[in-house]
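These are the structures in question, set out in turn.
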Structure P
Amino acid sequence: MSYLEWAESQLAELELLSSMFPTQEELEVTDQVALAELRAYVEGSAPRDSPPSSRPHFLIKQKLDTGSTEMTDVILSCAYTSEYPSVLPEITIRCASLNRAQQTQLHADLSAYLIGNFQGEVCVLSAVNWVKENLHLFINRSLSTAPAPKKEFASPRSRSQEVFSRLWIYSHHIYNKAKRKNILEWSKELGLSGFSMPGKPGIVCVEGSQSACEEFWSRVKVLTWKKIMIRHREDIPLDHQGEDSRNVESIDCLRKFSGFEEAVFDPHGNRGNHMDLGQLYQFLNEKGCCDVFQIYFGIEGR
């Protein structure tokens, strides 16, 4: 399919969703400019040499009966990729009745369902129906057998098992605003430092306790990506010899980044989605991790 055919499918699905969810309390298009650009591209009133740079993002809001005394509020946050429906849309489910483990499993199962049944087809309405039919299973699922979450600071005995991790994540691209916001918010929530570089390719580095890094990765990887992987990882066991020992290694002293930020390096290209890799190399060099540049790109930076 061509970009125009993909765009036509996207616009047709949005019009169908608008007819099924006619009020803003049910369907909210959060970026009207992106929708207008998509419509102009399909109708031919805008140049067709390249697809619109902005992508439609919308919220589908539902009140579902999950067996509790009150209806459960659920929001499906949806964003189209340029190649949708050949590539799955980015769908995030928000529901206050789900804890983090339930939400992670829900996203994983929904992604598996869509990949197995709707690859190459529009699927947002099918995703809504699947959530309607299955949400109660996740809310009511017993987590009594789930292992207790690891605590970063516990007794000296448990602290001796702590591991500091640094994950270097590669994505084919990172464009979507909602996804970029998730990366920033989740890293802050989990106490991780590092950076994310949007554009094509997309790069994310997170560092901190191993349990927090793994939790971050479990959330990120279940989002819809064209391609995402951990390109490289560093795991360093912490050597706790005593409360007052100078040799005690801590997570903070191993960090190479003081906080978490979105780093942009002179974006260029027709869509402004390519970063200056020379500036990226200098940034990594200043942080003392320039060797990872060759791991990402197969060449030595300069």
Structure Q
Amino acid sequence: MKDTRHRRTGQNKLLQLLDGLERQTRADSVIDLVSRGVRALPLGAGRDLLHGKWLGHPVHPLMVQVPIGSWLSAAVLDLRPGRSREAGLLIGVGLAAAAPATLAGAVDWAELHRPQQRVGLVHALANTAAVGLYAASLACRATDRTRAGRGLAFLGLTAAATGGMLGGHLAYRQASGANHAEEVPHVVSPGWHRIGAVAEFPAGQAVRRTVDDVPVLVVRETGGTLHALADRCSHLAGPLSEGTIADGCVRCPWHGSVFRLSDGWNVRGPATAPQPAFDTRIVDGHVEVRLHEPEHKNHSRPTPQTVSQGLEGHGD
């Protein structure tokens, strides 16, 4: 019983330390400076590539598997005599792979909430220390100081493990890379939901409504076509109804993700997942929405002409 209580106390202290790190404001000025620098990088379309938009989730966790795997394998070889050369080769592979993984992580980090960025900064510092230690280890091996090289490599592995623990806190406790709209299909009940009279939706303006406690963004185009998306941005739950409507898309006011109104597709990151979309129709002068599902895609849906007819007699 004593051992169990001790382990629980130790775990709680670790969580308290991590939670305290989220509230630590001393490095906020540094975070502001670095964030602006990362956002200013001329990456073009490569920014969405690094976010993982093409993959449907952040690519950084995938990319870090190469350096982590290489360095862990090098540690195993270092435990065996006469394998320093092979271990050094793996360390070099890990160092080469760390560069693009770091860039992908930095691009994601620059678009996070401040508490997440605080943990992310320490995560980055731990991994930077790991890179420095492994680079020093490689230099020692190149000059036949094998014993020192091994010691530095094990220190590097410790730093990388610390960075990995902080990365796990970011991903799972702080949900930094999660799809924040994933729960919508599980919460919204099937069928049509009436959300208001047509006149309550001025053309070209974003209107927020609620369906089964899920906020929904509704936009009526000038021609009468209605669009409805889950309102909380899939990136970090920003309110899309407070964003900018332009060119058939909505831009999140928090981090700039752009979603197509017609189907919720994420046109531009940092969001890597699309927004849940709703079918729309007008019944007796009222707007109704239904969560769009694959089995509904062949069902009849109001055309722009039908919607326009339904709007007759209703002002913009």
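Bear in mind that the values in this text are calculations on the coordinates, not laboratory data. Treat the numbers as computed from the prediction; the structure is a model and nothing was measured. Cβ atoms are built from the backbone, for glycine too; each structure is taken alone.
Just a few scattered comments:
- Which of P, Q yields -15000 [helix-only ellipticity at 222 nm (-39500 (n - 2.57) for each DSSP H run of 4 or more, over all residues; to 500), calculated]: Q
- Test item: distance in nm of label points 7 Å out along Cα→Cβ at positions 60 and 76 calculated as 0.2, pick one of P, Q: P
- Distance in nm of label points 7 Å out along Cα→Cβ at positions 116 and 132 from the coordinates reads 2.7; which among P, Q: Q
- Given 86, 51, 41 for Cα extents along the principal axes in Å, calculated: source structure among P, Q: Q
- Distance in nm of label points 7 Å out along Cα→Cβ at positions 204 and 268 - highest-scoring structure of P, Q: P
- Each of P, Q could give FRET efficiency 1/(1 + (r/R0)^6) of positions 108 and 228 (r between Cβ atoms, R0 = 30 Å, to 0.05), but the derived value 1.00 comes from P.
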